[in-house]
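What follows is calculated from the coordinates using simple rules that are stated; it is not laboratory data. Since the structure is predicted, the reported quantities are computational estimates derived from the model, not experimental observations. Cβ atoms are built from the backbone, for glycine too; each structure is taken alone.
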Structure I
Amino acid sequence: MAKHVISIIDDDESVREATKSLVRSLGYKAAVFASAEEYLQSDRIDDSSCLITDLHMPGMSGADLQDRLIAAGRQIPMIFVTAYYEEKVRDRVLDAGAYGFLRKPFNDESLIECLDKALGSASAKQ
């Protein structure tokens, strides 16, 4: 059985690296990207089991990335993280199918819970 690939998209390098370290400690593969555009241009779209993405980034936001993936028919489970909580945006991404919306700084247990839920859903679709 192939390992799950978790794609991490955040413009903050320290958050990317910390999240990557946590994901790898859980036994998953991790791919990191500094922007939504970088992710969309990568070869990881087809093998991402889950996306962990920042909401607010220069260029395309995490919510815009979600919209783009949905419009393209891609059903990749997504978890959002943000330092700038907005209830309206939270409701929007959750209504569109996100598996989590965490405020930075978030604790490992909260992210693990969201990952378990998202990956359980991804496995059920296979």
Structure II
Amino acid sequence: MRVPSFDEFADMLDLAIERIPERFLRALTGGFNVQEEKKRDGDYYVMGEYIEDGLLGNFIMFYYGSFKALLADEPLAVWEEEIMDTVLHELQHHLESMAGRDDLAQKEIEELTQALRKGC
């Protein structure tokens, strides 16, 4: 399979974002951003993250290198699905933050705890 270029990845991301109604983007002052690098947190690749910054505002960052590392052998349809899943996941963090909730973060901690216990 051919790996999408950084620009092609950004275009696929734009198409996914364009499908989101404006009301869900309220207070996402820094919008959506893409870095070419990959990001890791221990053994895990970080595909995207929701960031709240007092100076830069609230924004979502995507890491092309992480997608590339995990999806290099996958067809474009898998890339598109993973991009949409990541957009929705990070947007959920944003919406929960606005609502004063952290349900998704709690779920992530539970999943990490289970994964770590299996590795022991």
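Quick notes on this one:
- Parent structure of the calculated result 51, given that percent of Cα pairs over 17 Å apart is the read-out and I, II the choices: I
- Label whose coordinates, when FRET efficiency 1/(1 + (r/R0)^6) of positions 46 and 102 (r between Cβ atoms, R0 = 25 Å, to 0.05) is calculated, return 0.45 (choices I, II): I
- If Kirkwood radius over Cα pairs in Å, for residues 14-85 alone is computed and equals 12.7, the structure in I, II: I
- Among I, II, structure where mean count of other Cβ atoms within 10 Å over residues 54-61 as derived comes to 18.0: I
- Test item: helix-only ellipticity at 222 nm (-39500 (n - 2.57) for each DSSP H run of 4 or more, over all residues; to 500) calculated as -16500, pick one of I, II: II
- Distance in nm of label points 7 Å out along Cα→Cβ at positions 78 and 110 from the coordinates reads 2.8; which among I, II: II
- Origin of the value 21, where relative contact order in percent (Cα under 8 Å, 6 or more apart) was derived from one of I, II: I
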